[in-house]
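Listed next: structures, encoded as structure tokens.
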Structure P
Amino acid sequence: MKKVKGYGSGRKNLLKRAKQAAVKAGQHAFRDRRKKKREMRGLWNARLSAALKELNWSYSKFIHALKSANSGLDRKVLSQLAEREPEAFRKLVEILKK
């Protein structure tokens, strides 16, 4: 019953509904932890794409060049670099274009 404290209606004090609510909450939590990872990767891709459009380069060509250069940088780090250090990101793109 501690898990369902704060729930509304009978979901907090009727035993059967409380158990169902707790199980369902666990299912949603499990699913949404994975969904959050998907959404974050999409956000990083969108940020990278927007930063690359300013530099007249496509996202797919950038990723291909990055893979070809065997860089250890992932999309999360690259999107943070593009957002917080645009000059450093611009230099990285220039290096990869060569």
Structure Q
Amino acid sequence: MSIPAYEAAWKVYDIPSHLKFVLVALADFANEDGLCFPSYETIAKRCNINRRMAIYSVKSLVKLGLVKKCKRYLHDTNQTSNYYILTIVKTHTSIRPLW
């Protein structure tokens, strides 16, 4: 867990409570650069919501510009999962794509 990500998530106001809960959950998984890669199932379980609501919530956070969603690929170009960058975290390092 990244303390800066966690603190930044709590400082986001004017969003619905279910989105804030998902944002805080993502911050709980994030490293110091705001990078995390929990599955939708993991997000749903952590937030006590269903998978569809987790997908909708992440999509909404992306639209609001609070999270950037990126796809992770295997070497043979098959998508394996997603990773997320919390744009609310101010970092001094550059995050490179994970491929």
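The value 4.2 for distance in nm of label points 7 Å out along Cα→Cβ at positions 11 and 75 was derived from one model only; which of P, Q is it?
Clearly, the read-out refers to Q.
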| remark: Taking mean count of other Cβ atoms within 10 Å over residues 3-10 for each of P, Q, the highest value is that of structure Q
| remark: When Kirkwood radius over Cα pairs in Å is calculated for structures P, Q, the one with the largest value is P
| message | Suppose FRET efficiency 1/(1 + (r/R0)^6) of positions 27 and 43 (r between Cβ atoms, R0 = 30 Å, to 0.05) works out to 1.00; of P, Q, which structure was it derived from? | response | Q
| query | So distance in nm of label points 7 Å out along Cα→Cβ at positions 19 and 59, computed for just one structure, reads 1.4; which one of P, Q is that? | reply | Q
| field | Which entry (P, Q) yields the derived value 11.1 for mean count of other Cβ atoms within 10 Å over residues 35-42 | value | P
| query | 28 is what came out when relative contact order in percent (Cα under 8 Å, 6 or more apart) was calculated for one structure; which of P, Q is it? | reply | Q
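If helix-only ellipticity at 222 nm (-39500 (n - 2.57) for each DSSP H run of 4 or more, over all residues; to 500) is calculated from each of P, Q, which structure is the one that comes out at -12500? Walk me through the intermediate numbers first.
On the way: P: -25000; Q: -12500.
Derived from the structure labelled Q.
Where a number appears in this text, it was derived from the coordinates with a stated rule and is not lab data. All values reported here derive from a predicted model rather than from experimental measurement. Cβ atoms are built from the backbone, for glycine too; each structure is taken alone.
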